[in-house]
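Multiple structures follow.
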Structure I
């Protein structure tokens with residue numbers, strides 16, 4: 001576990017939907033989608049907890065099952081304060097900013113099946129040492145998987161279609177050449193089928209081929 005400067009001065013926020021409602025674009029039965037969502041979250045959170053102390057990790061949710069899964073791993077939780085993802089993130093980040101005015105704040109999506117601790121550590125170090133907001137563009141070149149805000153700097157949250165361009169327009173610099181481990185989120189069945197066989201089987205056992 002890495003606890004030294006500058007990683008000791010970063011807080012990571014993972015927004016997480018109820019497992020039963022997540023991955024709505026994944027063309028699988030509802031029960032399988034919930035399993036995929038739960039396992040994606042567990043993987044992303046476990047990797048994050050390998051990189052920073054549990055006191056630096058916050059899971060934003062309003063779902064009891066997500067909260068139980070987070071606290072079982074000793075991560076802290078924040079209530080999802082609104083019905084809109086971006087508004088909820090802005091409110092949660094404002095709460096963290098009040099508590100940790102001298103820290104970098106980072107938002108990490110919770111559906112990164114390829115994420116590894118070395119890759120996330122590199123992104124967190126990049127963010128913590130930057131004087132301007134940073135973001136990671138997803139594998140499609142349009143979405144966003146990670147956003148960071150230096151101390152005392154705030155940005156509107158703009159997740160959703162076309163978010164990469166919108167984050168750039170409000171002053172977030174893209175991290176150059178990030179590896180697939182942090183760019184490849186999982187929204188569609190094609191994203192699942194593109195994973196190595198062992199990862200695909202772990203996330204969704206006996207998933208039928210397209």
Structure II
């Protein structure tokens with residue numbers, strides 16, 4: 001499947017420049033996400049925008065497929081990218097600020113989608129596992145009796161991208177998907193998870209490189 005990694009927002013809540021390029025354990029945050037999808041067998045492409053020029057330059061410099069969207073909003077940029085790319089099959093979409101996501105989690109999402117038989121799939125995490133944006137925590141749904149938050153990973157059928165699609169809601173009780181980086185405290189948590197054996201683990205603005 002094609003995986004679109006959304007990286008067109010300002011990242012103003014973190015206030016460290018373009019969030020996809022904020023480094024954790026010496027690597028840009030977005031690189032962890034790209035690697036997880038690639039290792040799960042996905043074809044990856046970053047969807048950036050005029051609001052993230054450094055991210056676009058980083059993608060070009062590293063030979064990463066890039067689509068420059070119009071920065072009209074998260075959903076609008078997805079619709080634009082899928083439409084312009086002419087994708088009619090299932091397309092995975094992901095936020096770029098969940099650096100602890102793993103190839104196994106990506107594979108589980110894809111396998112569940114294929115088994116569900118619905119045009120779309122959304123992924124959810126128990127609210128008790130969620131960290132990061134208050135906006136994320138404010139949007140909750142009850143799945144199997146559990147209060148959940150959106151994980152930021154979804155699958156949509158490209159041929160029906162402009163329509164509302166029937167979806168299967170997948171509940172994943174895993175802190176790796178619950179860690180949505182929006183604060184420096186979130187960055188510290190991500191660093192401890194991604195390189196637990198490192199001493200003096202740090203993170204920095206991606207604009208320093």
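Things worth noting here:
- The greatest value of relative contact order in percent (Cα under 8 Å, 6 or more apart) among structures I, II is that of II.
- Which of I, II yields 13.2, 37 [Rg and Dmax of the Cα atoms in Å, for residues 7-110 alone, calculated]: II
- Mean count of other Cβ atoms within 10 Å over residues 23-30 from the coordinates reads 14.6; which among I, II: I
- If helix-only ellipticity at 222 nm (-39500 (n - 2.57) for each DSSP H run of 4 or more, over all residues; to 500) is computed and equals -9000, the structure in I, II: II
- Given 17.0 for mean count of other Cβ atoms within 10 Å over residues 55-62, calculated: source structure among I, II: II
Taken together, the values in this text are just the output of simple stated rules run on the coordinates, not laboratory data. Given the structure is predicted, the values throughout are model-derived calculations rather than measurements. Cβ atoms are built from the backbone, for glycine too; each structure is taken alone.
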